[in-house]
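Some structures to go through are shown next.
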Structure 1
Amino acid sequence: MSASALSLAERRRPWLLLAPALLTLTVLMIVPIGIMTIFSFYEFVTGGVEKEVFTTANWREFFTDSFYHLFLWKTVRVAAITALLCALLGYPPAYFIAMSATRHKWLLLLLLIVPFWISFTIRTFSWIHILGEQGVINVVLMKAGLISEPLRMLYTEGSVIMGMIHFLLPYMILNVYVAIEGIDRNLISAARTLGCTSWQAFREVVLPLSLPGLMAGLLLCFVLAAGSYVTPEILGSTRDALFGNIIFDTIMGQLNWPMGSTLSLVLLVLLGAVAAIYSRYMGLSRVFKGLGG
């Protein structure tokens, strides 16, 4: 075999190895997005019926109707609040697990992933029995004489955020844990040797080096929260709906596939832009590293 032919074979080998993944990505992601894009330019006639003519009416409706803008902004706000609260609540346990000297650290990690063994929907429904008028919290407070009537905790924006934190917190902890676990302990020892207190060593060494994992957790929590519709559907009222609920109602309720495709693409572009900004400054490999543990 000539050197030029060998060189050609070597150039083709990576593409041959990537072919199964590229084919899967094309069939399961690129083609559906292309179909949605085409549908977004169809004309909606009635429920389940659309006319295959090119029109920008769906896009004009989105850009001119403040109804969609309101729910899009609300989705961004709720997702950002959820991600930030996950960061505040998730960093301490992640730090504790990573720095734990016990031989049974694996048990702590096992307890962390136990929630994944239970259906997400069932875990979400469980909050009804905790926050409802006849839920655990209200029953205990009323029997203790601290309140005279049930508190309204369910079907609010707060209950939606709490439900999403319950779902997303393990992802945040795992990302931060992986980042802290990868820090060379000699750096911490060197900081202590040079006179740093435990707090100073954490502030000057551990926290800066764990920021990539924290940022990866923030991105993951934000994207998953922004795309959620099950939690707002179960724990929220109609005014607590997020953009995903609007998409679901447009497609499944109104059977308006063109408008539903348009709204889906809007959310896709928004989340893609957030991921692109993160990738530009941090790199998406941090997210996949955290997911892989």
Structure 2
Amino acid sequence: MELPQRVIAVVGGDEREQEIARLAAATGATVRTYGFPLSGSPIAGVVPTASAAEAMDGADYALFPIPGIAADGTLFAPASPEPILPDAGLLARLAPGATIILGRSDERLRKAAAEHDVALVEYEHDTELMLLRGPAIVEGALQIAIAETDVTIHAAEVGVVGHGNIGRLLARTLVLLGARVHLFARNPVQRADALCAGCVPHPLDELPGQAAGLSMLFSTVPSRVVDRRVLEALPPASLVMDLAAPPGGIDLDAARGLGHRAVWARGLGRRAPVTVGASQWSGIARRIAEIEKGKS
């Protein structure tokens, strides 16, 4: 794909966005960046800017990070010196007919986009891309689990809540590492699939009753399913890890207050930023190609 006449803004994110910016520049587009770490030598065609507004000024495409928008409406941008809020003022800087491509929007962003005739393209639920980045997320979760616990994963009683793309891959990996994995899901087909993979399946409403036997609990569901009742039933100082996008599935404040090791593991794809950035760009590039075809 060649985009020599286009301006692409890459705003927010982490090390993955560096690879996305590099691949975007390889199309011949002018690429401006803000709000994520740039390391190593300068990248040909990539121009770091001093603000999100400068990056987005006149841009045909704005690429926002996939980990999602926080409850306060700001973008995932742990390296940014200030919060990045994609409000109407910021979107007004884009070129007429511009498109924002991101993992997931919220109501405020959708309203601002409608005010300025900016198209939103979301890809958080692209199964192919989620599976391509899944191994990096699972490896990152295991890295944290090993560092934060004083028991082996092997032979441990482990709970996984949710059996979507990430939950399924995480549960199967834990089984292969020798854990006794209790999989909690509402969907009976997902529970049957988990059983075939060597897990012990449970309906989601059994989680409070099973929690006392778990030494670590992972949630992949982006709605509050691990509440105080569940957390109080867990053994003292258990590891609870939330792998879901905002608003998350675990009451982490309650978990910390109860003395658990609580981790909100957003952005684990950054563990392998080149691999995951390239897979994300493949999905972004496909969507840009479709948009450009429509314009021509």
Structure 3
Amino acid sequence: MHIVNILLPDFMLILFGAVLLRITDWGPEFWAGAEKMIYYVLFPALLFYSTARAPIDFSATGEVLQIAIAACVSGIVLGWLAKPLFKAGPMVFESGLQTAFRFNSYIALAIAGRLGGPEGTSLMGLIIGFAVPLCNMAAVHALVKDKGGLLMELVKNPLLLATLSGVLFNLCGFQLPDIAGAFLSRLGNASIALGLIMVGAGLRVTGLHASKGIAAWFLAVKLFAVPAIAWALGTWIGLSPLHLQLVVMFAALPTASSSYVLAVRMGGNGAFVAFLISAGTLISMATLPLWLAFLH
């Protein structure tokens, strides 16, 4: 499949969301409610459905999961290097750090489905399930003053709970009834398009009044350094072409839009994070096709 055909429809949905926000007068309550429905209902349904029904062979996917986790860890380590390298204002480093390693799950599953079909979606669901607790823990650790809140943040995460539930359901040998499978499938299908539209609706190009150096560092780490590390590890281990594509594209994803919510909720610099999310998403429209072309 041509690279443009793989990525362009998803980028069009993101841009459509940005336009839709600006030409409608639906109010912030509508967009906040839509985001909650996707995050707490539709997207967990997709993760549970994809991991509950697809065959799980950890001997075949173990290396992919290890490289995905190694990519996240490399983003965390490289992100922390920004602290001694740059002078930043209050809560700038702590808020922006998460953008060096957190990833946009909506874009992840959209690309995985186009690259590998149901197998790609299932494998990406597993990657998300393992990477979410690590990345959330690292993000909360930088922002939270009471480190005891880490466990509670993980326990309440719907993406983690849905993935773990799906894996356990699968490993126990259970089968989804046809009606339940069709219901979850339709919820999951809705989550991809709506999630990408919400990514576009959340784009903000203001908020960078200072700390340009540290912003450039976080963006370069997430969009260039981390996927380069994933590619080097995957090539060294000898992953199959599909698995290599999936793990590198996962590593090259822009940061999660929920990073802004976390920063604001925990007293961080929300405007700075909003800029990094938006800039990273827009730049990734160029870097993701470049990575995919490189892998081909």
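Bear in mind that the values in this text are calculations on the coordinates, not laboratory data. This one's a predicted model, so the numbers in the text were calculated from it and none came from an experiment. Cβ atoms are built from the backbone, for glycine too; each structure is taken alone.
Looking at mean count of other Cβ atoms within 10 Å over residues 38-45, point out which structure of 1, 2, 3 has the largest value.
When mean count of other Cβ atoms within 10 Å over residues 38-45 is computed for each of 1, 2, 3, structure 3 gives the biggest number.
Kindly point out which one of 1, 2, 3 the value 1.34 was derived from, the read-out being Rg/Rh (Cα atoms, Kirkwood Rh), for residues 174-261 alone.
Checking each candidate, the match is 1.
Compute relative contact order in percent (Cα under 8 Å, 6 or more apart) for each of 1, 2, 3 and report the one that scores greatest.
For this comparison of relative contact order in percent (Cα under 8 Å, 6 or more apart), the top structure is 3.
Assuming 16.3, 49 is Rg and Dmax of the Cα atoms in Å, for residues 102-157 alone as calculated from a single structure, say which of 1, 2, 3 it is.
1
Of the structures labelled 1, 2, 3, which one yields -22000 when helix-only ellipticity at 222 nm (-39500 (n - 2.57) for each DSSP H run of 4 or more, over all residues; to 500) is computed from its coordinates?
The read-out was computed on structure 1.
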